[in-house]
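In what follows, structures are represented as structure tokens.
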Structure 1
Amino acid sequence: MTIVATIKPQTGAPIRVQLIDDSAVVRGLTRRWLTGVDGVELVVVSTDGMQGVADATKVRPDIIILDVEMPRMDGLEALPHLRRAAPNAKIIMASTLTHKGANVTISALSKGATDYLPKPEASQLGGAEAYRDALIDKIRLFGKPEEAKRPFPAPMPLRPASVKPNEAPRPALKIPSKPELHKPPTRWTRPNAIVVASSTGGPQALQAVLPEICKKTDLPILVVQHMPPTFTSILAEHLNATCKHEVAEGQQGEQVMSNRIYIAPGGYHMFVEKKGATPTIGLNQDAQVNFCRPAADVLFNAAAKVYGAALTAVVLTGMGADGCQGVATIVDQGGRSIVQDQKSSVVWGMPGAVFNAGLAHSVHPLNEIADAVGKSLHGVMS
């Protein structure tokens, strides 16, 4: 066990971090990155899962950065032991962008890990500023639970997309000073599709809610989960094993069909377009939207253009406000919106933004989302 001394912040208790990684390069860089970061204290560095469990028992960290592939005891094997050793710690899986790493990470998320962080290869870590910044952001987010639950403001100005050819820009929405539920559409239209958005905490949420939604409808479901390439394909494989619908990454030009779930591939925006009378999947690598690709706003706006009022949107846990502008378009067209509540969200950013914009027809804990979707398909919003 290596105890690391760092500069503590002047006020408030620091976030106590444990790093478990067999790479000397990663350990050295992480020490350098975290040393002196205000409000963060790297209290222990462990070289494999077995040592990590013993160290966690002694220091009881707030955050554990857990490597996936290690000798003696790898990250997935160490995970349940770490949860017992430090039951209050948030565990972030650090995984390389490989098929094996992605598979282990998705499994770990389903078994209690809080989040994951795609890790560059050791040879590329020296200039990995994006990885360093993401690591510090996640430590701060999960180390202060009140930050993760803080409602995210609606983006301003918030304007529904124009969906008709040559339509003038839609007026910006007036954001309510006190958030309240949006009034249900005066005229009910039976949905023909469901769109879902999620980010931080999303893989766990999707694995909980999608199998239940599939029991209530055969409608096609189109999903944006913020993840890099490889991770989205592995997520689809895991969901396919538990859902009644067939689950796969969306493919360019394929028809949108009942009893199917389409996952937006990492690195691509996924959208829906009409080819004749048939909705089909489209993919592109246009610029990021909301710092994301895939982005929920891209899918939601396109789906609203194709399905109009016959569309239900579900926004689950996630950081940021992606999906909010797209929900504005869906609601503007007469569709419905359902969001996850603050308490059950890992991060109440995306659903919180929709709620704060006054665009949510209903708000529910994760274990009630599927029932809410089922009711919405019959015109009930509660």
Structure 2
Amino acid sequence: MATKRVAICAVAQHKNDSDLWYKRFQGMLLDVLEDLQAQTGFDFDSETGVRSIVSCSDDFFDARTISNNGVADVLGAQYRAEEKMAQEGLNAIGYAMAQILSGHEDLVLVMGHCKESQPESRELIWNMGFDPFYGRALGLDYLNAAALQARAYMGKAGLTEDHLAQIVVRARQCAARNPYANCREIIEPGKVKASPMLCDPIRKLHAYPVSDGAVGMLLASEERVKEFTDKPVWLTGFANCMDSFFFGDRDLTSNFALKGAAERAYKKAGIKDPKKSVDLVEVMDAYAYQQPMWMEGLGFCKDGQGARFIDEAGLGKYKVNLSGGMLAGDPVIISGLYRAANAALQLRGEAGDMQAPDVKCAVAQSTNGPAGQFHSVLILEA
């Protein structure tokens, strides 16, 4: 029988690191799994336990095809349903929600991992995200695509190097309170502005660092949630949206895909004005300029007002990325899972030194593809 609501019962994270060379991703996932089991007591009983696992990983970063086969044992997926989400991690939650809301399952384990330190070049992997006839041959990758978007958006929104430095400095201040963040060192604006230029206008400290990590969560139907927690986090809205595949067809400053995903997610959650209803936001900020840009797309400020949003302390007002966000270091493929995990911890009152007061409703956003080609939005409520 289909249920009406789905909740996160528990979340677990592996500490992010720039190079976990001494640990295989199976070991990272096992740490996360054991943490979740310790919190909830769930098992893999064929009748009452977890029968479905949604994994999230990327074959290129894992350096093997059908890489989820390499983690099936660790995830408890032998003789059970295991399906891989190769898209960004927030969509793994969306898929697990669909399984439960349809009545197909009442308990789903979501697990994601990524070791970005393994490949010789992230840029080479990112180049594969472009069409093989035009984009790849031009040498496009996620970094230089983001640089094109950053330059266009900075001109439209009046964003300056000082704004970007302010965003990075705040991200590190938040990350200093997050025990799972990769980069927790507090830095000054001058260090950001003096960091090497990667691809104009993006400097090294404007970009998220190479990171290895793993994260997981247990989702349950409304009927079963009390078996595993007395502090459920309800998932009240989810949606995603894709922009054009061909890079040259896109208006890079329009936020087309994010606006589409946000509008549908808000509608499902019954949110008419996010500025009035949402207490906390976790956005996937692979690059500093994306924080104000994604906040525009989510409806927290008007189009082209990103600089003003920063100047008026909008990031603090709406409690944006109190975890430190992606700028403090978590892997690209599963960053959306980290966004949702940190939002869930805030809603449960378990965020430790990061905890904000009176958090009842949160938004988690993720993106995949070059320059925000694909966006997902999840609404979480206590």
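Throughout, read-outs are computed from the coordinates displayed, never taken from laboratory work. The structure displayed is predicted, hence computed values, not measured ones. Cβ atoms are built from the backbone, for glycine too; each structure is taken alone.
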As an exercise: mean projected area of the Cα convex hull in nm², calculated from one structure in 1, 2, equals 19.0. Which structure is it?
1
For mean count of other Cβ atoms within 10 Å over residues 38-45, which of the structures 1, 2 scores highest?
1
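Work out the source of 1.00 here, i.e. which of 1, 2 gives that when FRET efficiency 1/(1 + (r/R0)^6) of positions 310 and 334 (r between Cβ atoms, R0 = 30 Å, to 0.05) is computed.
1
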With relative contact order in percent (Cα under 8 Å, 6 or more apart) as the yardstick, tell me which of 1, 2 scores highest.
2
If you rank structures 1, 2 by mean count of other Cβ atoms within 10 Å over residues 62-69, which sits at the top with the largest value?
1
Computing distance in nm of label points 7 Å out along Cα→Cβ at positions 198 and 246 for each of 1, 2, the value 2.9 comes from structure 2
A value of 4.7 was computed for distance in nm of label points 7 Å out along Cα→Cβ at positions 78 and 318; which of 1, 2 is the source structure?
2
Taking mean count of other Cβ atoms within 10 Å over residues 46-53 as the quantity of interest, name the structure among 1, 2 where it is greatest.
1
